[in-house]
Structure 1
Amino acid sequence: MTASINTQVVAALSAAHAYGKAIATLRTTLQGQLSPEVRDTLLPYVAGYYKVALVAKTRGEGVTLDTEAKQFEACKKALQRMTKDIVGDATPAKTEEVTFTRAQLAAIKLCHEAGVTMKMYGKGVAKLIK
């Protein structure tokens, strides 16, 4: 039994290392492309691996996965996972413009000068709110 477990652990680690290496290569190859472009590039290859047919989109141009295919869910998840692993979180978080009053800036300056960390500040605000 121990040999069987060892064999499976080695197989899993080997697959994980191979996946990581392939993703790094794809990341270099597809550098600068956004998530939809990377997905479109990977789509025929992932669909081919899972033997899922590509069908014309009902809206817009291009092709998509056949939702009736036996391996549709596995193919979709693999495509999503690979796209995310290659692109990462490429969608920048939307930041809203923040303006401060003079009193607020003075308070922020005092906190900074006193060495208050973000963690300390959060706990202090939590105590004030109680």
Structure 2
Amino acid sequence: MSPTPPATTDQCKSALRALFSTFSTGDKGEPAEIIATYLIACSGYPLRAIEQAVIRFIRGEVDAHDGRFVPTSAELSREISRCFTSMLPPPAPRAVWLPSPERQEPTEASKVNVRARLEQLKQQIAERQMKEAT
């Protein structure tokens, strides 16, 4: 699955029209400035996530929004982010580490073999040291 490109400015404006035509904007300032803050909220997200967020606001599915006024740009941004995250595929499962096998106690025969090998190594080291000393 290829990554979805971010929405263009025109696509964002189109999606925001539905939001602004549904909710009262109150007296929040100049329309161009208001739109600019909402475009920042949409920046970097794919159109599908933006549209899903707008639809959730219009349907009243966003719990923190009372529906009387247009959501703030921050509220919209959080909802777009939530919608975008829900669109992502689930993370790959993590590797499961298997428990290590239980350690077996050495047998008497293996202990004898280890002791014998240690004695051989000690003897070889002592012989080398004597040769190097002469």
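Each value in this text was obtained by applying a stated rule to the coordinates, not by laboratory testing. Because the structure is a prediction, the values reported are computed rather than measured. Cβ atoms are built from the backbone, for glycine too; each structure is taken alone.
Structure notes:
- Structure with the greatest value (metric relative contact order in percent (Cα under 8 Å, 6 or more apart), set 1, 2): 2
- Label whose coordinates, when distance in nm of label points 7 Å out along Cα→Cβ at positions 20 and 44 is calculated, return 2.4 (choices 1, 2): 2
- Highest-scoring entry among 1, 2, by distance in nm of label points 7 Å out along Cα→Cβ at positions 52 and 76, is 2.
- Top of 1, 2 by volume of the Cα convex hull per residue in Å³, largest first: 1
- Value 9.6, calculated as mean count of other Cβ atoms within 10 Å over residues 4-11, assigned to which of 1, 2: 1
- Between structures 1, 2, the calculation of mean projected area of the Cα convex hull in nm², for residues 12-83 alone yields its largest number for 1.
- Between structures 1, 2, the greatest calculated value of distance in nm of label points 7 Å out along Cα→Cβ at positions 36 and 60 is seen in 2.
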